[in-house]
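In the part that follows, the structures are each spelled out as structure tokens.
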Structure P
Amino acid sequence: MKIRAAQATTLVLFALVMGVFWGTWFSLSRTMSRLSADTFVAVGHEMIENLGGPMAVLLPLALLSALITLVLLWPGGRTAPFWWLLAGFLLLVAALVITLAVEVPIDNKIEAWTVATLPGDWRSIQSRWELWHTIRTFLSIAAVVAVTITTAVTARPAGRTTGQPQTAAA
């Protein structure tokens with residue numbers, strides 16, 4: 001039961017992280033290149049303010065949950081659920097590396113920009129951010145798929161059959 005609860009928690013946290021990446025990519029990132037300079041700066045500031053703090057907690061929490069679940073799966077041997085979860089964990093670690101190595105440094109620059117101080121190459125900087133955001137978005141989608149698979153392939157606890165409620169022994 002602990003493993004199932006840990007897997008469910010990990011899946012929800014991974015899905016939340018993916019949702020933030022997917023939502024910003026799907027709704028806004030694909031059209032950022034069409035925004036005027038003043039709109040780009042305003043939207044950039046709002047996104048950084050709204051997402052920076054929550055994601056600084058949510059992403060590490062998702063990875064911690066996956067680590068705990070991996071530890072719980074470890075005594076059962078290196079079975080399919082373990083390997084799928086490890087794959088999901090590593091995919092989300094890759095998304096974190098992109099976030100910290102590429103996206104956050106660019107966000108820090110954008111945060112200091114105003115329309116008056118926008119550098120001449122701001123479009124190329126924005127394009128670099130978009131490229132890496134797309135990569136991390138699809139890494140996070142793959143991570144959720146892997147975590148979903150680990151949940152699906154984990155054996156049910158002994159004594160339970162699918163579709164029948166567990167009953168107490170008389």
Structure Q
Amino acid sequence: MHATQICAQLAATLIGTELYMPTLTLAQANKIVEVALAKAREMKIKPLGVIVLDESGHIISAQREDGASMFRFDVALGKAWASVAMGVSSRALLKRAKDNPNFFVTLAATAKGKFLPQTGGVLIKNEKGEILGAAGASGGTGEEDEEACVTGIQAAGLTADAAG
């Protein structure tokens with residue numbers, strides 16, 4: 001059988017079949033960022049950068065508050081990217097990195113610097129527990145960054161996983 005015939009046959013079997021792929025919407029991502037920044041102002045912490053990534057590590061939404069350093073996005077991205085790449089919070093990764101520092105240095109190098117196992121990256125899950133992406137923040141302490149992300153994720157009607 002020719003490759004095009006196989007593709008046509010596969011396509012025919014999928015017609016009428018519902019495919020389900022959980023996704024994080026732009027509206028949800030924007031809500032996470034908006035509420036995370038509002039939480040930061042409520043906590044009176046330094047200006048934040050907040051980034052929301054999809055399940056593949058691509059940026060959906062990002063904002064940097066007035067007065068936040070240019071480095072905030074890079075740090076927030078590294079926290080969120082590490083979380084979604086490994087399927088756990090950056091808090092959990094920080095704990096693991098302490099036990100195996102050489103491996104985590106190698107991960108960071110492999111990820112071309114996008115991998116930052118520091119508290120402040122939170123997984124975003126749906127009601128079924130499926131990972132939709134991650135949010136990361138930078139500007140406050142790791143705990144403050146994490147709290148801002150958790151508040152934003154919950155406000156978007158999603159589940160925040162910051163477990164360590």
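Every number in this text was worked out from the coordinates using simple rules, so none of it is lab data. Quantities reported herein were computed from a predicted structural model and do not represent experimental measurements. Cβ atoms are built from the backbone, for glycine too; each structure is taken alone.
Of structures P, Q, the largest value of mean count of other Cβ atoms within 10 Å over residues 69-76 belongs to Q.
Using the calculated result 148 for volume of the Cα convex hull per residue in Å³, pick out the matching structure from P, Q. The read-out comes from structure Q. State the single structure among P, Q that was used to calculate helix-only ellipticity at 222 nm (-39500 (n - 2.57) for each DSSP H run of 4 or more, over all residues; to 500), giving -25500. It traces back to P.
For relative contact order in percent (Cα under 8 Å, 6 or more apart), the calculated result is 40, so let me know which of P, Q that is.
Source structure: P.
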